[in-house]
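Multiple structures are listed underneath, in structure tokens.
Please treat every number below as a calculation from the coordinates, not as lab data. A quick note: this is a predicted structure, and the numbers were derived from the prediction, not measured. Cβ atoms are built from the backbone, for glycine too; each structure is taken alone.
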Structure 1
Amino acid sequence: MKTIASCVEDILIKQPFLEEALFREIINFSALSEELQKPISDMLGKPVKTGAIMMALRRYGAPVHLRQSHQLKAVLRELGDITVRSNLIDYTFQNSDTLIKSHAKVLDNLDPQSFYGFSRGIYESNIVVSASDQKMVLDAFSSEKMIDSQDNLSAISIRLPKNNSRISGLYYQIFKRFAWHGIALHEVISTTNEFTVLVESHLVDQAFSAIKNLNAN
């Protein structure tokens, strides 16, 4: 059975920025209650008083990553070096029985100093390389079905502290910062202790500033 509290939770979960502002007490409870009065009334199918909504907001339990914000801030302060690589191309190929062999050809001829990223999904795979390796990649994958390609990309890589996998909300903070700045991410590549995002090159300065200031929280 739907209640005012469950309606409040549903709305806040779908709007994480609002949820965080509520937890940090930088939002007016009365004004928010008035804003939520109509949608909650519609959800319950009956009129709801703003006072009842305000009470539900004050009793709302913040998610773990917000309650443990002090631990998260400590991790953010330990973020490592940030590296930027430009002039990259991202290729998407449909998975096939021969894709791995095509990929092996790239590895055999790839300069160890070149930028390289590979990820395999259920239906498709991505390979990110420097533009200078374009011909070599296209030759190696000539028998494969290319789904998409995007050039003029830049990669921003950041070293993560070794305990990053034990702290909830870390990736949320990273993605939130990009969202606040209106930066669309073309691709995300991650390993255990390293996180890389690909953006269009004209956004790289803006994206670098956003991720550099993560440890200033």
Structure 2
Amino acid sequence: MKTISSVVEAYIKKKPFLQSALAQGIINLTSLSRIVKPEIQEELGKEVRNGAIVMALKRLSDDLEFRATHKIVKVLKNIGEITVRSSLTDFTFLVSDTILSHQAKLLEEVNTNQDVFYTSSRGVNEMNIVVSSSMDAVVEELFKAERCTQKAENLSSITVKLPAENVSVPGIYYFIFQRLAWEGIVLYEVISTTNEFTILVNDDQVDVAFKTIKDLKTL
């Protein structure tokens, strides 16, 4: 059986930014109730008083605040080392039968220079290779037989070490990426391991992105 509380919660969960604003207590609940009332009434198939919606929103915002404060924020306060690298290039290639052999040759080149940044990720149809810009010519030569669909230059990476408990707390990445989105940060790539993730951004946005992530430790 549908209740006002369950319908209101389902509505809010479909709107991530609204959900976060509720958790921070920065929304006028009375005004919000008037806005959502038509959809709540349609879902329930009956008239609903504004006061009932306000109460449902209040309970939900309290619950969201608790979860954010006592779980996610606890993990974010223990963020470890934050490493920044600049002058990077992001290549996107279509996956082929020969691309792994070319990647193996690139790894041999990378291993001869420990100062070079290198990371890669592979999907079903595409492979991304991120390297120091000094390796651009090497990548282009080794992968000249492959189909490059995009080459993005003048990028920087920010690598963040997360505490081990990040794998058991839902919403960690959402919370971080939400803050970056609020600051208008465009993410070219997101590459992660169990307790570490790397984002790739434009050189001119790296300072704002770094500060945004660093400030999470002081929430």
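If we compute distance in nm of label points 7 Å out along Cα→Cβ at positions 39 and 175 for structures 1, 2, which one ends up with the highest value? Can you show the working numbers first?
Values: 1: 1.9; 2: 2.5.
Biggest value here belongs to 2.
Given that distance in nm of label points 7 Å out along Cα→Cβ at positions 87 and 111, derived from a single structure, equals 0.9, which label among 1, 2 identifies that structure?
Numbers: 1: 0.9; 2: 2.5.
Structure of origin is 1.
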